[in-house]
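K.L.:
The following blocks contain the structures, represented as structure tokens.
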Structure 1
Amino acid sequence: MSQFTEMLLKEMDQEANTTRKMLSRIPDDQFDWQPHPKSMTLRALATHIAELPSWVSLALTTDELDFATTPYQPKEINNTRQLLDYFEQSLAEGHAELAKANDEDFEGRWVLRDGEQILSDTSKGEMVRIAYSQTVHHRAQLGVYLRLLNIPIPGSYGPSADEPGF
């Protein structure tokens, strides 16, 4: 296994711990809540966060995703248990594919498109990193949602203001 793959696996595991803690805080009765009409519902945001580890395997096993031919269909999630199960399934899928990767697997091109419109054209390795960045980005959004719902936020890279002793 290459050092790059080992580094990515370690980062995936570290981020998964934080993501798991955040997703576990979502109350079952708040899945349809949204902070603004232009914002995603809590369900849509959390489902997207839960699926993002599977984008690692998507990047490594395909050359593109075209929304024109493969419309986005989020998994139906109705409670926190289903959400956490979906996250673990997505994580296992991404982790397994990443563990098999060698340096050459990260070099090919990967394109995200909507028909003729190119949304992203990167290397497969860059797409793996984008999936990680998207997880962190959307997890931060989730933190704002939880704060607005007055739900204590777990620490990410250190303690949060909601943890004892902070």
Structure 2
Amino acid sequence: MTLSLYDATIPSNLQILRAVDALLDKAEAFCAETGLAPADLIDARLAPDMLPFGYQVKSCAEHSVGAIAGVRGGSYSPDLKPWPTDFAGLHAKLHGAMAELEAIDRDEFDSLAETDTEFAFGETRMPFTGANFLLSFSQPNFYFHATTVYAILRAKGVKIGKRDFMGMPRMKR
């Protein structure tokens, strides 16, 4: 079996985005049950020098559909716009990303593998092929931010476990 760029990227992004969306549901329920203000959770950080929960959720979308848009355009720069500051906005960000991923044409996506793609941030420039950018730069960032979403919720006392992070695996049918 040959594993395509599509197969190595899109299904896993969707799996984890769905899991992060479900984590948001648990975060909302936790706030309702404990009386914690949603803003206190959305602004929560693991460490003072890390960006908050809301940014981490936004970055899951950014390192999936945003990265793909960068490959299509030949250059990716981090989205510095503010993240949503409420649960509805965070859900909308994830739902938009999932809808875009679900609409991707497999053949068109696989054709991006050899596309020249540059990561550009300030003075930093890093050249990649599309596949190398998605698999060695964006995908690790995607999982980092999803893991940080999970870790912040655990640190705040939300009752979640590993299955909540993983979401629904793609089992043999």
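Every number in this text was worked out from the coordinates using simple rules, so none of it is lab data. Nothing here was measured: the structure is a model prediction, and the numbers come from that model. Cβ atoms are built from the backbone, for glycine too; each structure is taken alone.
K.L.:
Going by mean count of other Cβ atoms within 10 Å over residues 64-71, which of structures 1, 2 comes out largest?
P.N.:
Going through 1, 2 one by one, mean count of other Cβ atoms within 10 Å over residues 64-71 peaks for structure 2.
K.L.:
Upon calculation of distance in nm of label points 7 Å out along Cα→Cβ at positions 24 and 80 from the atomic coordinates, which of the structures 1, 2 produces 2.5?
P.N.:
Of the options listed, only 2 reproduces it.
K.L.:
Determine which structure produced the value 1.8 for distance in nm of label points 7 Å out along Cα→Cβ at positions 72 and 120, calculated from the coordinates; the candidates are 1, 2.
P.N.:
Considering all the candidates, the number was obtained from 2.
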